[in-house]
Structure 1
Amino acid sequence: MTIIANSYLIDANILFSAFISGKDIYPLLFSQYKIYLPDFAFLELEKYKKRILSKTKLTEYQFQEFVLGLLKDVTVIPNLLLSKESLSKSYEICKDIDEKDTVYVAAAHEFNLTLITSDKKLYLGLKPHNFIEVILLEDIINTICST
């Protein structure tokens, strides 16, 4: 499947950064580009919700409002759309990096999307596997700020 230009897949680290930092660059990122997110990210978000609330000092209601505002234009990719082949290939790539990233790599591969991550271990770990459609968050932010 081919996705339109200026489309990216983000991992949960990007969401965590957006929530914890509260920087204005994230809403800009999410509005300038078509952003996709595997539904698996919501499991990770729920797992770390208390930590995020603690670091941000947001109330539960404020957190919900922020999440809804940030994700209003994000397209969620249900796990059921990922082929067993993509998941299997991605697991082989990610098993020595971080198995939890399998879904992100599979979704990026399956939908021809560039993966944005702030996880340097993942970024560097994908390169030897010829997975080049990955960019660090700082590089995309620099691109946004220079335009």
Structure 2
Amino acid sequence: MVADPLPEPLPMTDVASASAHRSKTVAGALALFAGSLGAHRLYLGARWWWLYPLLSMPAMAIALRADPWYRHPGFFFAAAVALAAMLEAIVLCLTPDAKWDEKRNPGSARRSASGWPAVLVAMASLIVGATLMMSVLAIALETAFSSMSGR
């Protein structure tokens, strides 16, 4: 009696890409709330996701050791990283669904239909980012002018 040969393995289906459907709204919310930590880049599978925390965390840690921490250059550098993440949140959320699926979900059977949640995340990112930018600019200009006047 001859044993049946082992059955051929089933062809690899695209299970990983089907389960890895990336949402614009989730990516934008991660950029808004944890953008300085690179959470949105990690979620999207970016190769250099760790660059955001590598730049922002030591800068903020050094700034927190200074007497007025919000006047230290490290604070301004960390704020610039946070602003970049909020700009990314806006761009991610306002990308058209077809273009998003083509770039981020090429093998997924699902199609994105983001609608209002992505727009609301983009609006929140714009509001928080503009507020942060105006605050940081005000602190920077006040620091620059007070040091020029000799105080």
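Bear in mind these aren't lab numbers, they're just calculated from the coordinates by the rules spelled out. These numbers were taken from a predicted model, which means no experiment stands behind them. Cβ atoms are built from the backbone, for glycine too; each structure is taken alone.
Computed quantities for the displayed model
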{"item": "Given 24.2 for mean count of other Cβ atoms within 10 Å over residues 25-32, calculated: source structure among 1, 2", "result": "2"}
{"item": "Top of 1, 2 by distance in nm of label points 7 Å out along Cα→Cβ at positions 65 and 137, largest first", "result": "2"}
{"item": "If mean count of other Cβ atoms within 10 Å over residues 49-56 is computed and equals 13.1, the structure in 1, 2", "result": "1"}
{"item": "log10 I(q)/I(0) by the Debye sum over Cα atoms at q = 0.22, 0.27, 0.30 Å⁻¹, for residues 33-96 alone derived as -0.84, -1.07, -1.20 - corresponding label from 1, 2", "result": "2"}
{"item": "Structure (1, 2) behind the derived value -16000 of helix-only ellipticity at 222 nm (-39500 (n - 2.57) for each DSSP H run of 4 or more, over all residues; to 500)", "result": "1"}
{"item": "Per Cα Rg over 2.2 N^0.38 Å, the highest-valued of structures 1, 2", "result": "2"}
